[in-house]
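The structures come next, written out as structure tokens.
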Structure 1
Amino acid sequence: MKLMLIKLSIVLSLAQVALFAVKDSYLNKEKLIKEMQSGGLVLYFRHASTEKDYADQVNADVNDGSTQRVLSEKGWHEAVHIGRAMRFHEIPVSKVLSSEYFRAWQTAWLAFQKYEKNKDFNFLASEEYSQEQVVLMKQRVTPYLSTEHGLSGNLVIVAHDDPFEAATGIYPEPMGTCYVVKPSGKGQFTILGFITPEGW
């Protein structure tokens with residue numbers, strides 16, 4: 001669900017906005033895959049498709065799947081397809097982090113057969129976020145996008161739309177989309193492009 005209370009352009013300074021590549025400068029699929037094959041990047045996936053798209057974070061218990069949106073059959077297929085496509089393209093994955101929500105870690109498991117839950121990628125318990133809440137999500141997520149992790153492969157994050165939008169100003173859609181991020185350190189990063197579930 002998109003952030004509705006404020007526009008992130010108000011929160012982000014012009015200097016920060018300049019860090020983000022506009023769509024016209026995104027790499028095409030072939031170049032993007034080549035960059036991912038070299039490792040050292042952060043691949044941020046929004047979880048695969050769910051039965052419905054609604055704000056469950058207000059009442060969701062991260063330990064109880066019955067209180068959450070969960071993957072649809074389409075989402076299960078998307079997650080498996082993503083993992084197969086990345087293996088086909090020989091894109092190295094060194095570490096996989098996910099939020100604590102079922103739809104995130106299940107996407108990670110189906111695609112990569114491994115994950116570590118991390119509450120930094122969880123939603124805050126609000127349907128409409130205040131400026132302070134957006135800033136908090138940005139502070140939680142930005143270090144993972146900007147820090148040069150030193151892994152031999154890529155760092156994969158499987159999480160949600162609002163935390164990513166808080167950190168980048170970009171709303172990731174459709175579900176299952178992967179944004180490819182190049183960390184630069186000191187809170188800075190460049191978005192190289194994105195691939196949808198069908199785009200692989």
Structure 2
Amino acid sequence: MADSGAAEGDWLVALQQDQGRGRQGRSWVQATGNFFGSTVVDLAPADPPAQTLSLAAGLALIEALDVAVPGQPLMLKWPNDVLLGGAKLAGILLERTASRVVVGFGVNLASAPELPDRPCASLAGAIRPDAFAPLLAASFARLLQLWRVSDSAALVRAWEQRAHFAGTRLSVHVSADETVSGRFVGLDPDGALRLILDDEGIEVIRAGDVEL
């Protein structure tokens with residue numbers, strides 16, 4: 001996807017991915033039957049702030065999952081995860097170079113890894129990667145267009161409607177040595193997380209790992 005010949009709208013879907021990376025340098029666990037897909041977004045001068053693209057990506061992913069497996073208890077978790085019944089089902093990784101962003105999606109369609117720090121879930125083979133890929137591509141294309149033409153506040157509201165409820169207590173690992181805890185009160189227009197701390201102050205967090 002780093003090839004300059006790759007155009008916006010192109011997708012790369014791998015049946016296996018043994019060189020993947022998780023957020024914050026985490027190791028990658030690959031399993032046959034899961035979904036590993038990436039696409040390119042070419043940023044234009046008139047586009048919204050690039051960091052809000054993660055909101056569109058999250059909404060696109062949960063929308064595609066709604067179509068693939070209707071009626072499941074899915075929830076967005078800031079910044080880039082989808083939970084199924086409180087366990088991690090899918091994640092998104094965005095990487096930017098100059099005016100190009102590669103958006104990578106990983107979804108436990110067939111099986112879930114056993115991780116020491118978080119529960120994971122899968123769809124137990126309810127849909128194959130080759131069937132899920134067009135659903136996600138169509139959903140992402142639609143949300144990418146909405147991202148470009150809509151008020152960012154509307155995108156934030158749509159994301160919040162699929163996320164943890166206002167007042168949910170969250171712990172955010174903002175670095176290896178620092179954790180911030182508070183109650184979720186929504187997102188800033190740029191997609192940053194807003195917490196009410198125990199002293200009632202507001203903390204705005206732009207990067208970190210969340211635990212519910």
Legend entry - Parent structure of the calculated result 19, given that relative contact order in percent (Cα under 8 Å, 6 or more apart) is the read-out and 1, 2 the choices: 2
Legend entry - For Cα extents along the principal axes in Å computed as 49, 42, 34, the structure of 1, 2 it came from: 2
Legend entry - Given 2.5 for distance in nm of label points 7 Å out along Cα→Cβ at positions 109 and 125, calculated: source structure among 1, 2: 1
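Where does the value 0.75 come from, among 1, 2, when FRET efficiency 1/(1 + (r/R0)^6) of positions 77 and 133 (r between Cβ atoms, R0 = 41 Å, to 0.05) is the thing being computed?
Answer by label: 1.
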Legend entry - If Kirkwood radius over Cα pairs in Å, for residues 69-116 alone is computed and equals 12.2, the structure in 1, 2: 2
Inset, instruction - Work out distance in nm of label points 7 Å out along Cα→Cβ at positions 45 and 141 for each of structures 1, 2, then name the structure with the largest result. - result: 2
Legend entry - With helix-only ellipticity at 222 nm (-39500 (n - 2.57) for each DSSP H run of 4 or more, over all residues; to 500) derived as -10000, matching label from 1, 2: 1
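Every number in this text was worked out from the coordinates using simple rules, so none of it is lab data. Keep in mind that what you see is a predicted model, and the values were worked out from it rather than measured. Cβ atoms are built from the backbone, for glycine too; each structure is taken alone.
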